[in-house]
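Quick note: the coordinates plus some simple rules give every number you see, no bench work behind them. Just so it is clear, the structure is predicted and the values come from calculations on it, not from any experiment. Cβ atoms are built from the backbone, for glycine too; each structure is taken alone.
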Structure 1
Amino acid sequence: MSKKTAIYDEHIKLGAKIVEFAGFLMPIQYKDGIFSEVKRVRQTVGLFDVSHMGEVVIKGKDALAFINYITINDVSQLDEYQVQYSAMCYEDGAIVDDLLVYRLPDRYLLVVNASNTDKDSEWILKNKAGEVEISNISDSITQLSVQGPVAEKVVQKLTDNELSNMQFYWSTETKVSGIESILSRTGYTGEDGFEMYAKYKDGLKLWNDILNAGEEFDIEPVGLGARDLLRLEMKYCLYGNDINKSTTPLEAGLSWITKLDKENFIGKEALLKQKEEGIKRRLVCFEMVEKGMPRHHYEILKDGKKIGFVTSGNFSPSVNKFIGLGYIDVPFHKSGTDILVDIRGEKKEAVVVKPPFYKNASHK
């Protein structure tokens, strides 16, 4: 049976098209459609219900050492209330999931992908080491995201915290519209934005209060369809498409979060070996030169030979082009390389480009 977020009935009232996603009934789009919602976030501000995401709390005297062992970034570098993008890997270097790590005064909060919540929790428990307490609190949390150039103005109406002082990838514990929340300057869109984590029971009030606060900026609710397009325009990886248990962070362009010089972590030896031997393929951005929709798993060709495959693709309203991500064999991964994408038997011209596709990101 599919789960419903605290906002489900409101999504129905707002005319959302509901789909089953990661075990939840979620809004894929609202009345005006995906492109309208993308433009709203790029131009002013949008509100997302992302309560399907998973939250795992880890505390105890060995929490830092344990999280550093199961993630590839260096958690010891985090100050209190700082947030870190990271990933967890299997012993062979392939990706379990990508995630956010929040360092809070008395605990760490790990925010994982919705479709991986149960798998991740089991994997974390299986690798438990030292004196730590692990709790999957996902079902008790409403997570909302306010994204867009005027996001700060909207959220500032609802909190006493001076948001202009909050840097990107930092957080605080505060009241938002009178509701106890973890509030962070984070997002998955390439725009300025804030995410908040509150109790499930407070979710609906928080949602409605944000919509009211954003009315003067034409705030709109935004569904998962636009969220996927926004992240694609920035080359933000989506687990299950661009990264999975057969890809490594080095191949995916995530070497910047892979701290191979830190003490032992799961997957370190395999990743060191891959780096030494040379990375054979890379996740790249490409734009279609000929009109055509590049879909997941479509083959990428060069000189009549398969050199890779598409992981994500769509039409981007922000750059007015068909765009995609895909793994391409080295050395064909370099920007400016002409490639062909096999779209249902038709070989369409495309070109590898530097990320991101959308260049006017406004986050701090």
Structure 2
Amino acid sequence: MKYLPLLWSGIWRKPGRTALVLLQVAVAFALFGVLQGMKTGVDRAVAKTRADLLLVTPADFGGTPLPISYLDRLRSIPGMQSVDFADGFLGTYQKPTQPVYVLAIRPSELWVTLVPEMFQVAPKDLEALKNTRDGALITADIGKKYGWHVGDRIPLTSTTLQSDGSGTWSFQIVGTFTDHEPGEAGFIVGNYDYLDQARVLNKGTVRNFYAIIADPKRAAEMSDTIDRAFGNSSNETKTGSLREIAQQQMRAIGDLNFLIRSVVGAVLVALLFSITTMMMQTIRERTPEFAVLKTLGFGDRPIFLLVVGECLLICILAALVGLALATGVFPYAGKFVPGLSMPLSVVGFGLVGAVLVALITAVPPALRAARLQVVDALAGR
């Protein structure tokens, strides 16, 4: 601790240069934190995604909806625990530039625990929806956006027509729910029976079935069994677990590991060259100072540790700032990946990386300073 003032004064000998190094390191580790945090966070989010929940959809994307009669057949498949479904339509509120999607469900208790990381609803609100044929649940965000409150009646205009030819659907707000996109105002939840009984087309059909199986390890096998069961029908299915679908989406993006490692690697290599160059220049400029310190009794080891300590302090402080910035902006990524959060392991790896960068860049100039000959230094050689 007695050398700390000397260490601190050495760091701020050139304030402009020190500030530049701090900025470079902070930006580099902010980028590292965001990219590596995204990769690690996505991997963890995918691993936490339910493997026992199968999504059954039409075989062709956007194809003909599936008959609701498939419900009983799905329930009869061995290994199936429970099955539910959802449908919906797109409407607008007041003007075409304000789209609102209506997710139409059957208000069963299954929705309380189905996908809590994406959709959360209290049992009392679900019960209120169940008891109100034209009821609707809203999020706090969409309520704030349009000034809606529980008890209000809202009209939505849609191309999905009712039996009387009207495209206006009226909903009574009876409760609230929470989705995984805070700050977004995209959809509300209504009753499937209200939609199906009132619409002209696609009566008795649904867009998705949600099937919960007993053994998550049999997800692929159960998916194949479901698709084979409806393989010869006019409405074939495509089934996959939520985890499998999430993994496919990640593969569709490309080799995320390679991309992140390439970007982070390039940034760190550039950082190593930059800091090493600055450290070597600093040592050359401070040669007379180190000669004086040696004259006062400082040995090779204290000089070496002094230089390394300065670099360590700068890199660790800047890395902490960069990782703090990355952690601060990281919640915005949660809008795109449900359950995504900054893993603490990334912060730990970042600090270890900062120490390694400091050691790699500081050791060569520190050795030069430690081996300095007093006579040569004071003579300007």
Which structure, out of 1, 2, was FRET efficiency 1/(1 + (r/R0)^6) of positions 113 and 289 (r between Cβ atoms, R0 = 30 Å, to 0.05) derived from, given a value of 0.40? 1
Work out relative contact order in percent (Cα under 8 Å, 6 or more apart) for each of structures 1, 2, then name the structure with the largest result. 2
The value 22, 37, 22, 15, 4, 0 for P(r) over Cα pairs in 20 Å bins from 0, in percent was derived from one model only; which of 1, 2 is it? 2
Origin of the value -0.62, -1.08, where log10 I(q)/I(0) by the Debye sum over Cα atoms at q = 0.12, 0.23 Å⁻¹, for residues 161-240 alone was derived from one of 1, 2: 2
Taking -17000 as the value of helix-only ellipticity at 222 nm (-39500 (n - 2.57) for each DSSP H run of 4 or more, over all residues; to 500) derived from one of the structures shown (1, 2), identify that structure. 2
By the measure FRET efficiency 1/(1 + (r/R0)^6) of positions 73 and 353 (r between Cβ atoms, R0 = 25 Å, to 0.05), tell me the structure among 1, 2 with the highest figure. 1
Which one of 1, 2 has distance in nm of label points 7 Å out along Cα→Cβ at positions 49 and 281, as calculated from the coordinates, equal to 4.8? 2
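When FRET efficiency 1/(1 + (r/R0)^6) of positions 153 and 233 (r between Cβ atoms, R0 = 35 Å, to 0.05) is calculated for each of the structures 1, 2, which structure yields the highest value?
1
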Quick check for you: by FRET efficiency 1/(1 + (r/R0)^6) of positions 121 and 305 (r between Cβ atoms, R0 = 41 Å, to 0.05), which of 1, 2 is greatest? 1
